[in-house]
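*Asks:* Got some structures for you, see below.
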Structure 1
Amino acid sequence: MTMVALEGLRPWLLQRLTALYMVGYTLYSVIYWTVVNTLSYSNWQRWLADEINMVLLGLFYLSLLIHAWVGIRDVLLDYIKPLLLRLILLFLVAGSLMGAAIWMMKILLSVNT
């Protein structure tokens with residue numbers, strides 16, 4: 001395989017793996033909350049107090065951000081031809097996704113306080 005072939009394979013594989021994790025986590029969450037039967041803020045807070053659930057949610061959100069980055073990046077690279085505009089848009093998207101990641105970390109770290 002050439003390096004050019006790997007350039008397309010890596011993003012494709014990243015999107016498939018993150019999508020699989022997100023589907024698995026969503027199924028886990030839906031099944032759990034269906035069994036619990038009482039969806040409330042206090043139950044959600046107790047659920048996140050379990051470290052494994054917090055880690056799984058953090059990984060879900062990280063997967064979501066990676067999945068979004070790869071998809072938006074590919075669309076911008078394919079359809080925005082002027083280089084300067086493409087770079088500006090990529091920078092704005094990356095900044096927005098990093099801001100969302102910081103916000104989510106703040107939320108997850110404040111749940112147990």
Structure 2
Amino acid sequence: MIRFVLRFIGLLCLALGFIFLVYDGTKSIADQMLYLTKVTDVWNSLYSSTPEAVLRPLVDKLFATFLWEPVIMPVLKAPFCLVLAIVGAILILLGRKKKPLIGYARD
């Protein structure tokens with residue numbers, strides 16, 4: 001059951017990433033400039049607070065303070081369609097069925 005949920009959410013992330021890719025592509029073609037929707041742009045349109053105000057205390061408490069600059073900030077500045085595609089691919093890989101072993105017992 002959990003594999004199905006992981007694959008389903010992964011496919012939804014891939015579909016949403018493709019939608020944002022098409023959105024950025026049509027916006028770029030129409031204005032003849034390259035537009036990429038960043039994760040911070042989506043965060044700011046959904047929430048009133050900045051991602052630093054919400055995520056930094058959470059990262060500091062759960063992980064470590066040194067992870068903010070090299071790990072979290074590049075993710076926040078990355079294109080949203082790319083982040084969704086990577087998360088979707090990871091979820092689909094986590095939810096895939098295991099290959100049966102040929103000639104070996106599972107005991």
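Read the figures in this text as sums done on the coordinates, not as results from a lab. Fair warning: this is a prediction, and the values are worked out from it, not measured in the lab. Cβ atoms are built from the backbone, for glycine too; each structure is taken alone.
*Asks:* Of the structures labelled 1, 2, one was used to calculate helix-only ellipticity at 222 nm (-39500 (n - 2.57) for each DSSP H run of 4 or more, over all residues; to 500), giving -21000. Name it.
*Replies:* Only one of 1, 2 returns -21000 for helix-only ellipticity at 222 nm (-39500 (n - 2.57) for each DSSP H run of 4 or more, over all residues; to 500), namely 2.
*Asks:* Quick one: mean count of other Cβ atoms within 10 Å over residues 32-39 came out at 12.8 when computed from one of 1, 2, so which one is it?
*Replies:* 2
*Asks:* For relative contact order in percent (Cα under 8 Å, 6 or more apart), the calculated result is 35, so let me know which of 1, 2 that is. Let's see the in-between values first.
*Replies:* Working: 1: 35; 2: 51.
Among 1, 2, the structure yielding 35 for relative contact order in percent (Cα under 8 Å, 6 or more apart) is 1.
*Asks:* Looking at Rg/Rh (Cα atoms, Kirkwood Rh), point out which structure of 1, 2 has the largest value.
*Replies:* That would be structure 2.
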